[in-house]
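Some structures are shown below for you to check.
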Structure P
Amino acid sequence: VLELGGSDPFVVLSTDDLDAVVAAAVAARLDNTGQACNAAKRFVVVEGLYDAFVKKFTARLTAAATGAPLASAGAAETLARQVDAAVAEGATLHSVGERHGAFFPAGVLTGLTTRHAAARQELFGPVAMVFPAVDEDDAVRIANDTPYGLGSYVFTTDPAQAARVADRIEAGMVFVNGVGAEGAELPFGGVKRSGFGRELGRLGIEEFVNKKLIRTVS
């Protein structure tokens, strides 16, 4: 069983309470100060909600973590190189505060497309990437355009759309209209470069069980 990290998409298609979605997005990005394999890292928002989402999300994220402690100064240096490279490619960084050793200021990267190198990387820290999507199909395309496939999040008021998009997302886990919904009874794991096999739940237990076949042929 290998769990190899991820760059989980957080897809926003519709909502009747944008503030609640933004609060969930911040919680999903800042889990363990952004140093979680299944923390939301790429936020894909339909164009009709994009501007309002970015404004509210940036304000709330930067207020929540003006300086988040990373695991080491080396981890902060790696994240700084990734962010600097994204800006050099044309992305815009919205941030407050300055980096001090292992402390890294929270930030939001906009102006990104899937052609940016950062879009195909895992940013392990309190920096979020936000992508505009034209419609549902475009949102699914962006969500799946990654070498990773651990977890994902879908927010929509349309149950049929939720089921349809969840089925189309290439990830081992999809959480609809909620974050922090993992549980010891639920299998945990990914596809693509996010690993193989499952931890937790019945599937996780079976990874550690020797199974014996006895067949009698008469």
Structure Q
Amino acid sequence: MSRAALLVLADGRFPAGGHAHSGGAEAAVKAGRIHDAASLEEFCRGRLHTAGLVAGAIAAAAALGLDPAELDTAADARTPSPALRLAARKLGRQLMRAARATWPAPELDALAAAFPRGAHQPVVLGVTARAAGLAPLDAAHIAAYETVGGPATATVRLLGLDPFEASGVLARLTPDLDTIADRAAEAARTARRDGPHTLPAASSPLLDIAAEAHANWPVRLFAS
């Protein structure tokens, strides 16, 4: 197992397209729900315990070797917003391109062939982690971190928030990140035994509603 591979895959400079997405932060800023570091932290914690747990569990399950087609169906069922499903598949395509160039593997080629329009990003992330020699817990950590790292970075651009304050938010969330990653990895092990239907299905209706509204804005800084 290469811990260095985890750093490469989790690095914000890895060309997987995440910089173009705010993780719901742009809509939350416009609505006034994010306006400073404290409200950003509250938003990120809520997103981590819902969308982060779901993404982490799916990524960990894919890293364990569960059927990507079944996991993609599970991801669809846990993403009620059409706008977020579209964004997840777009991010999956972009991650797939970067992953196949970085860690060439037959399982990535097979996934790309099975999903020419893109699988959900956590599914691709898990298969990528597996190809890179990472453990399911590593995949869960990366997925969980992406859930909060995106909004934190976006808020710096959207509000002009001090980058030091945004980094402080992420640092204060590290205990939650570890907890969610552990829960996600355990859920993946349960899914391997009992089936993907047992994966977490934590919901965040306000994020879904905001994503649909955001998708219809004539002018926006981020794709989602």
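Quick look at the numbers
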read-out	value
Computed -22000 for helix-only ellipticity at 222 nm (-39500 (n - 2.57) for each DSSP H run of 4 or more, over all residues; to 500) - originating structure among P, Q	Q
Test item: mean projected area of the Cα convex hull in nm² calculated as 14.4, pick one of P, Q	P
Structure from which 38 was derived, relative contact order in percent (Cα under 8 Å, 6 or more apart), options P, Q	Q
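Values in this text are rule-based calculations from the coordinates and carry no lab data. Predicted model, so just to flag it, every value in this text is computed and none were measured.
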